[in-house]
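Given below, in the form of structure tokens, are the structures.
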Structure I
Amino acid sequence: MAFDYYFVSVTGKYSEDLLIKLNANCLLSYLIDRKLIEKFISYKKSGIWSGKLLVDNGAYTVWKQGGVINRDEYLDFLNNNIDYIDYAISLDKIPGRYQHPKSYQDIIEAAEETYDNFLYMRDNIKDKSKLIPAFHQDEPFTYLERYVNIESVNYVCIAAHDMGTRYNWYDKCFHTIHNSNNPTVKVHCLGNSIPDIVKYFPFTSIDASSWKLIGATGNIITSYGQLYVGTESAIKNLPENVLSEIKSKCLLCGIDNINDLATLYSARAVYIMYELYTRSTTTPVTNQKFNTRRSLF
């Protein structure tokens with residue numbers, strides 16, 4: 001079984017063109033990608049692209065800026081475009097202030113506001129099946145239980161912020177879900193760029209923007225791991241079997257000369273997009289069960 005990979009920060013003609021060619025999925029922010037959302041909706045309307053469009057609300061970005069998102073304006077935008085949006089993340093609240101310590105009370109207040117926002121939006125959105133609630137690391141698991149036990153919820157989004165503890169946290173999330181009244185609910189992993197995560201947890205979909213950073217530092221993703229190709233000499237010194245793989249994939253994603261990877265960021269970005277898309281269609285998702293009763297804390 002494959003999984004859905006959503007590309008974030010799909011800016012630039014090179015990435016847009018490949019995304020359309022592959023019919024790959026994208027996650028776009030209501031806050032900062034409004035024009036791009038409208039562009040991809042026009043692609044859907046015209047039939048040149050049939051990938052999935054996941055709309056994020058942009059709460060984390062606006063939180064860093066010290067602002068807020070108007071819930072009704074976000075809801076109106078979704079309703080006006082609901083026929084061409086596959087899924088949308090309900091408006092969530094990030095606790096505390098950016099670069100300031102957050103208290104337990106901050107976390108509870110944010111979790112409660114996030115939950116209230118979901119109930120309000122669920123009651124007012126034209127298609128309830130497209131609205132995904134968000135559950136964040138540090139929030140009490142009772143909030144995840146609330147979401148998955150709502151009859152209309154068929155998809156949830158979970159977001160970890162601590163890379164050192166996220167695997168244990170994912171494990172607790174799946175145990176909570178599989179011991180709920182809705183054990184088959186789909187799960188989206190927010191902000192995880194590692195496709196191999198599905199070998200350990202049965203995510204329906206994942207997304208990340210870090211794929212662009214990998215290319216910006218002169219690297220690409222291959223079956224041999226992340227490799228530096230930022231200079232022609234670095235490419236020349238790669239083992240022959242690695243070079244053979246890279247050359248064949250360059251042709252598949254429209255890169256005529258392997259040395260373009262050394263000189264063009266756009267070539268590396270396209271190569272990484274193609275690799276991640278291919279993995280999403282070929283990497284088997286684990287069938288591990290998380291139905292054993294266990295403590296959540």
Structure II
Amino acid sequence: MKQLIDHHVHFTGSLSNKFLNTQGLNITEKTDWNLNYHNFFEIYKTRKELFKRLKQPMEEKYYQGTLDIAQQYFEEEIDQFQLRVGIKPYIVSMIEAIEYFEKKHDLSDFGKLVITLISDEKGNIINCSSDILEKFFDEINSKKAYNERIIGFDFSGPEDNMDINLILKYIDAIKCYSSDLEIMVHIGEFTNIEKWQEVFRRIELLLDKNINRISHGTMLWLNPKLISETEEAAVKKEQNKLLKRISDQKTIIEICPSANFLMSPLDHVNDIPFELFQKLNINYTINTDNRTIFNTSLKKELGLVL
């Protein structure tokens with residue numbers, strides 16, 4: 001039987017509303033995808049503030065928050081969740097929480113961590129530096145628990161002013177420290193679709209680095225007419241070229257059905273081209289992204305597309 005794994009889970013966007021003491025901050029309807037896009041970031045910021053206001057010490061908040069997310073997946077009978085969180089000293093508390101939860105419920109490999117490097121609206125990576133990265137890898141190499149739990153690095157943030165050269169430098173640095181960690185990048189997700197040529201150029205540069213996963217990559221498989229009616233043929237040509245390369249390099253595309261539908265020009269969640277992926281032998285996963293912001297679960301996401 002195939003394991004049920006959520007490969008793409010953001011910490012702040014997956015904490016339960018009960019944990020954050022809120023009645024619910026989510027996006028469940030699509031009126032205008034651009035509006036949803038802006039609302040998403042506002043909701044995410046609000047949830048971060050709610051998390052900061054909790055009265056426990058920071059280490060305890062991350063510990064309890066990780067237990068909260070683990071409990072959601074346990075109740076859903078999911079085999080593994082891969083939790084994305086910024087590079088910070090509280091990761092040890094999160095690892096301890098996962099280990100406690102696994103021991104309590106007689107589980108193994110239930111929770112994994114992905115370290116997220118976050119860019120701001122100007123393209124600056126705001127939660128990391130070369131010194132922080134070096135110190136972090138020193139800790140990874142000195143602690144067995146880190147090696148067992150941390151499976152990769154993710155790059156996320158607004159795309160319009162993404163500094164692709166900076167991201168490429170960080171990818172090189174990470175690979176110098178470790179060749180075993182996966183590299184995944186949020187790309188082709190939330191952006192001005194008129195900049196499709198620049199988005200595809202960035203994806204090509206990332207594929208040159210042999211990244212392991214493309215998070216969302218919506219513009220790679222969106223109907224070309226929804227990207228540019230006047231340049232439909234050119235868009236399609238670039239999509240085909242990149243999708244073939246993704247197939248050849250065994251790069252994984254992380255599909256998050258609700259997020260992909262609610263925050264892109266996609267007409268319907270059923271328009272995600274799974275038949276095309278299978279025809280081209282493209283590896284993909286189904287994920288929740290921010291499960292409580294989108295008021296979803298992994299089984300619900302699978303039910304939307306299967």
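Taken together, the values in this text are just the output of simple stated rules run on the coordinates, not laboratory data. Keep in mind that this is a model prediction, so the values were computed, not measured. Cβ atoms are built from the backbone, for glycine too; each structure is taken alone.
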Using the calculated result 0.20 for FRET efficiency 1/(1 + (r/R0)^6) of positions 117 and 261 (r between Cβ atoms, R0 = 35 Å, to 0.05), pick out the matching structure from I, II. I
The highest value of Cα Rg over 2.2 N^0.38 Å among the shown structures I, II is in I
When FRET efficiency 1/(1 + (r/R0)^6) of positions 29 and 165 (r between Cβ atoms, R0 = 41 Å, to 0.05) is calculated for each of the structures I, II, which structure yields the highest value? I
Please state which of the structures I, II yields 30, 42, 23, 6 when P(r) over Cα pairs in 10 Å bins from 0, in percent, for residues 85-124 alone is computed from it. I
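Compare distance in nm of label points 7 Å out along Cα→Cβ at positions 181 and 221 across structures I, II and report the one with the greatest value.
Values: I: 3.8; II: 2.8.
Max of distance in nm of label points 7 Å out along Cα→Cβ at positions 181 and 221: I.
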Mean count of other Cβ atoms within 10 Å over residues 109-116 - structure with the largest value, from I, II: II
